[in-house]
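Student: Following are the structures in question.
Nothing in this text is a laboratory measurement; each read-out follows from the coordinates by a stated rule. Just so we're clear, the structure is a prediction, and the values are computed from it rather than from any experiment. Cβ atoms are built from the backbone, for glycine too; each structure is taken alone.
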Structure P
Amino acid sequence: MTESKKYDLAVSAVPQYLPEQSEPAGGQYVFAYTITIENVGTVAAQLISRHWIITDADGEVQQVRGLGVVGRQPLLQPGEKFVYTSGCQLATPVGTMRGSYQATAVDGMQFDVPIPEFTLAVPHVLH
């Protein structure tokens, strides 16, 4: 078995615009996103930290680093999923998020888990 398949967490995101918390006239657009992390590898691994790169439509970039997610550092056995919802605020109606999680397997191996880029957009703004 290859090393990359032993240590493999799959990440997917579902973003949602929150109009009730947003203030478009003031340049404040609030989004929630639900993240699913699934251990598709063969070794249990714990999510230790996160690094987000958030870019708005004006090219302004925010980087967010921190321990765990929503105050937790879940340990995922092979086949297990962890789902959480968080949020961010943009100054524009469209933006993107991407980044990585840092994880440690139960055997001590540390590895990065890419978070594929996803789009944050007010409905009907893009098409």
Structure Q
Amino acid sequence: MTLQITSILTGLFSLMMVALSLQVSLRRRQLNVSAGDANDIVLRRRIRAHGNFIEYAPLMVLAVAIIEYNAGPRWLLAGLALAFLLSRVLHAIGMLTMEKPTLRAMGIVLQHAAFVVAGMWLLLSVL
């Protein structure tokens, strides 16, 4: 069995993780700081954008993988993957480029909605 949607999502998330991580590394190099945030707001925002991604993306990949492995509906898998990918992009752009939390908030709401749908499907599929 090939987990196509999981593979696509994981591939995109892998690239996104590297992009977010590089943002942190480049700023650290710019500031000549190897640990911490040097009380630099730009570095702090980059660290949080990367950290937030790392905190949430792995669980969604796992949820999508289990749903896909258990032959969940393709529309559900595609919807979850797209919603979560969009949520991560909105959050990252909002964190890295905006003072107001508008995009971040939209990303967070979309992320939580995707997690609720995935969680409910997983629970209902085994009951």
Structure R
Amino acid sequence: MNIESVREYCLSMPGATEDFPFDETTLAFRIGGKIFAMIDLERTEWFVLKCDPDRSLELRESYPEIAPAWHMNKKHWNQLNLFGHLPNELIEELIRHSYELVARKLPRRERFLTDERMNGER
């Protein structure tokens, strides 16, 4: 999966936005103002996603392209090497997983609006 496909898929999530909160090259994807994914536009091989801690360990053991995310809480964030051999379906599933983890933590009203969008668009 390339950077354009990753960006398009992230932005297809209901209510997803993008911005550059840290510098002019680190693109962040958010739901309700909270980051669920990041990628450095100068080093597009590494894509960072939030993940359930138990699932993170399983993924890291199963795929050499998945590692603890650099500069992030390694318990909750993975980095995926997009230049490796990860199936596109897995990358998309992990984007959805990250999005849903973050969306669940939103205040109730924002979560309700996100759920409405998800149910209406699927």
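Student: With helix-only ellipticity at 222 nm (-39500 (n - 2.57) for each DSSP H run of 4 or more, over all residues; to 500) coming out at -500, pick the structure among P, Q, R it was computed from.
Tutor: Here the read-out was taken from P.
Student: Related question: Starting from the value 1.00: which structure in P, Q, R was FRET efficiency 1/(1 + (r/R0)^6) of positions 43 and 75 (r between Cβ atoms, R0 = 25 Å, to 0.05) calculated from?
Tutor: Here the read-out was taken from P.
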